[in-house]
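Peer 1: Some structures are shown below for you to check.
Values quoted throughout were computed directly from the atomic coordinates according to the rules given, and no laboratory measurement underlies them. Remember, predicted model here, so these are calculated numbers, not experimental data. Cβ atoms are built from the backbone, for glycine too; each structure is taken alone.
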Structure I
Amino acid sequence: MTADDRPVLLTGNHAVAWAARLARPQVVPVYPITPQTPVLELLTDFQAEGCFDAEIITPESEHSVMSACIPASLAGVRVFTATASQGLLLMHELLHYAAGARTPIVMANVNRTVASPWAFWPDQTDSLAQRDTGWVQFYVESAQEALDTVIQAFRIAEQVLLPVMVNLDAFYVSHALEPVSVPAQALVDAYLPPFNPAQRLDTVQPSSWGNVVTPDMFNRHRQALEAAMGGVPALAAEADRDWGERTGRSWGVIERYRCDGAATVIVSMGSLCGTAREAVDALRATGEGAGQAVGLLKLRLFRPLPAAALRAALTGVADVIVLDRNHSPGCGGVLHQELRAALYGMPDAPRIHGYLAGVGGINVSPERITAFVQRAQSEAPQPHSEWVR
């Protein structure tokens, strides 16, 4: 297989591995976990073939993986890793440390149910449970978007000095084959310059990280972290525009699908958006009981939440239907509650209906989404998220 920009059949996992190869990281600590393992397997194949010049480290746990990522990044090299579900949860302590240390690590996470009980199906609760760690978070719909977003993530991370997590749904994206355009190495090299941070291992000008600080210093550090997050939406949009000019593929921070003139808009993230498109097309089609003004708003960037873009995109919309493939006990759907907060105080704000759809990997068909739309149009919205099948 060669990277010559011709479409090849790749799974989402293998698309992520190709993106990592093209980005030229120098250190790659990874621990295998279902359904992420094929990422590590293909990277080791690349290394064995002599076409991936990186130090692949396989420590004894995901906690140790992130413990290796942080000092490698602080030493001044580009770092990539991948994980899923329980592995991401085991990293939790170090995710805070990585963001606080301003390390531009890029990590692919394959969204999978968290225990207990034990299961292996797509569910975004694993990554959404990390939303306050200081990591930039993207959610992708397809293998092609996964490849493109991992490459963009390095550019964003290294500009803003924050770690970036690229999330793809287990099996629906991670293991499904589809045609993927793999860009040439020269194109990626021109888009993503070599990593050359000010903070690096330097024996002439030594520095350290991790000292105890005063309350005032910690407070100022968190303000700087917040300011860096605030710049991410614009940087992400610029990185995507530049990628689009070079490849013809642009994904946006959010995507509006058939939203012009829409009275009802479905909002979701990840692979569920592909199914929602089918429902939107069916509802928009002419025919008995159809022809409804329905659109889809796909949220690609979740952290930081692009509140201004969401408010602009949903201006004039009567009803918003949020489909959450996650569950926060005592809160409901995470995206539902985040969107309610983002639109709070908006003049003539839409009615927001939150549905827990696809939690635990339950299949959600276009017909079911059509039924959710019809239900929302006939019911008053509830402040809590509602369980639907």
Structure II
Amino acid sequence: MAFTIGVPRETQQGETRVALIPSVAERMRKTLDGVEVRVEEGAGAQAYHDDAAYEAAGCETVDRDDVFAADVLAKVAPPSSDEVARLSEGQTIVGFLSPLDRPDTARRLATAGVTSLAMELVPRISRAQNMDALSAMSSLGGYRATIRAAEQLPKFFPLLTTAAGTIRPAQVLVLGAGVAGLQAIATAKRLGAKVFGYDIRDATQEEVESLGATFVELTVDIGDQEDEGGYAKELEKEKQERQPELLQPHIADADVVISTALIPGRPAPLLINEAAVDAMDAGSVIVDLAAANGGNCVHTEAGATTRVSDVTILGPTNLPAEMPVHASQLYAKTVSSLIEAFSEDGRFTPDFDDEIVDEACLTHAGEVRNERVRGLLTEEA
């Protein structure tokens, strides 16, 4: 008998996505001969996929107990304590597991004998591009952050010439040129803003400029008292430590700041200090995509909108969930690609000698396999 895939209804507050959408589930059933997809009743409702659509795709809509009895569980949000308690030895869970932020979840999964594959840990190699859920969701987050900023800003984004006069375009500064930051830059440009991008990594300058934005370079002068290698290292250290101070004039000139600097498992770096916020014009907007890890702005409150010195500061923690249709579509494709890549002869058989599984596997055979997560658990003990 082929294995079963369970798709539960997400219960985390604010989570509207679903791990598999009907069209992707239908394709999996055809690709993986004999596989059975069980979908919890109402699982896709908030992503605008009703039970009838799943049934038309050949899925079985069942209750929660039947879903959690499946061989492979496909989820979006990390499992709650109650959900982990429903799992048993030999089952596999695939989804976002927040291993570095919630290491205790890994401990509980290992204790239960569950094999878990964390989408955050999928290596960023060419062979795994179609499994890169983190990049897909980050792109949505960058887009949505810009739209939220445009809604909040009491000004136009684009240049506007009217009989009543000319309105200058808004200035948007994006801090961090990863996937989210680059998407934010591209979206702000499409909306007509004058865009600036900054990243601690000078190598990102070409990517920022390729999108039509101006790259912000921070100049640090610490004297020429060391050899080239030592000087370069000291310069980089000084640049990191002085980022808030050096960014202040650039932040003050911006109508909108979108910050995306985030290091998994660590507090977000402080880039926007009190003085920088105070220097911004009244009505300016900050959207802090690092809010869940403390924020890049000193005033950020996770999940809340605050106002300081007439500056609106947004601290969203799950922007992709605000676009559940496309977010679920993209996420479902990454999850299905991972499951399909390691399924053979009607069985889901992850190959632990394969680089993708080796890095993505969080727990297996009663052990936490990820070295960094094991370190975090040791620190907690």
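Peer 1: Assuming 148 is volume of the Cα convex hull per residue in Å³ as calculated from a single structure, say which of I, II it is.
Peer 2: I
Peer 1: Could you figure out which one of I, II the value 20 for relative contact order in percent (Cα under 8 Å, 6 or more apart) was computed from? Mind dumping the intermediate values first?
Peer 2: On the way: I: 16; II: 20.
It traces back to II.
Peer 1: Moving on to the next point. For distance in nm of label points 7 Å out along Cα→Cβ at positions 32 and 352, the calculated result is 4.2, so let me know which of I, II that is.
Peer 2: Working: I: 4.2; II: 2.0.
Only structure I yields this read-out.
Peer 1: Given a value of 27.2 for mean count of other Cβ atoms within 10 Å over residues 264-271, point me to the structure among I, II it was derived from.
Peer 2: Only one of I, II returns 27.2 for mean count of other Cβ atoms within 10 Å over residues 264-271, namely I.
Peer 1: Still on this structure: On distance in nm of label points 7 Å out along Cα→Cβ at positions 8 and 280, which of the structures labelled I, II is highest?
Peer 2: Values: I: 3.2; II: 3.8.
If we compare distance in nm of label points 7 Å out along Cα→Cβ at positions 8 and 280 over I, II, the biggest value is for II.
Peer 1: For structures I, II, which has the highest computed value of FRET efficiency 1/(1 + (r/R0)^6) of positions 88 and 296 (r between Cβ atoms, R0 = 30 Å, to 0.05)?
Peer 2: For this comparison of FRET efficiency 1/(1 + (r/R0)^6) of positions 88 and 296 (r between Cβ atoms, R0 = 30 Å, to 0.05), the top structure is I.
Peer 1: Can you rank I, II by mean count of other Cβ atoms within 10 Å over residues 136-143 and just name the one with the largest value?
Peer 2: Values: I: 26.4; II: 23.4.
Evaluating mean count of other Cβ atoms within 10 Å over residues 136-143 on every structure, the highest lands on I.
Peer 1: Among the shown structures I, II, from which was the value 4.3 of distance in nm of label points 7 Å out along Cα→Cβ at positions 48 and 240 calculated?
Peer 2: Comparing all candidates, it corresponds to II.
Peer 1: With distance in nm of label points 7 Å out along Cα→Cβ at positions 336 and 368 derived from the coordinates and found to be 1.5, which of I, II does the value describe?
Peer 2: On the way: I: 1.5; II: 3.4.
Derived from the structure labelled I.
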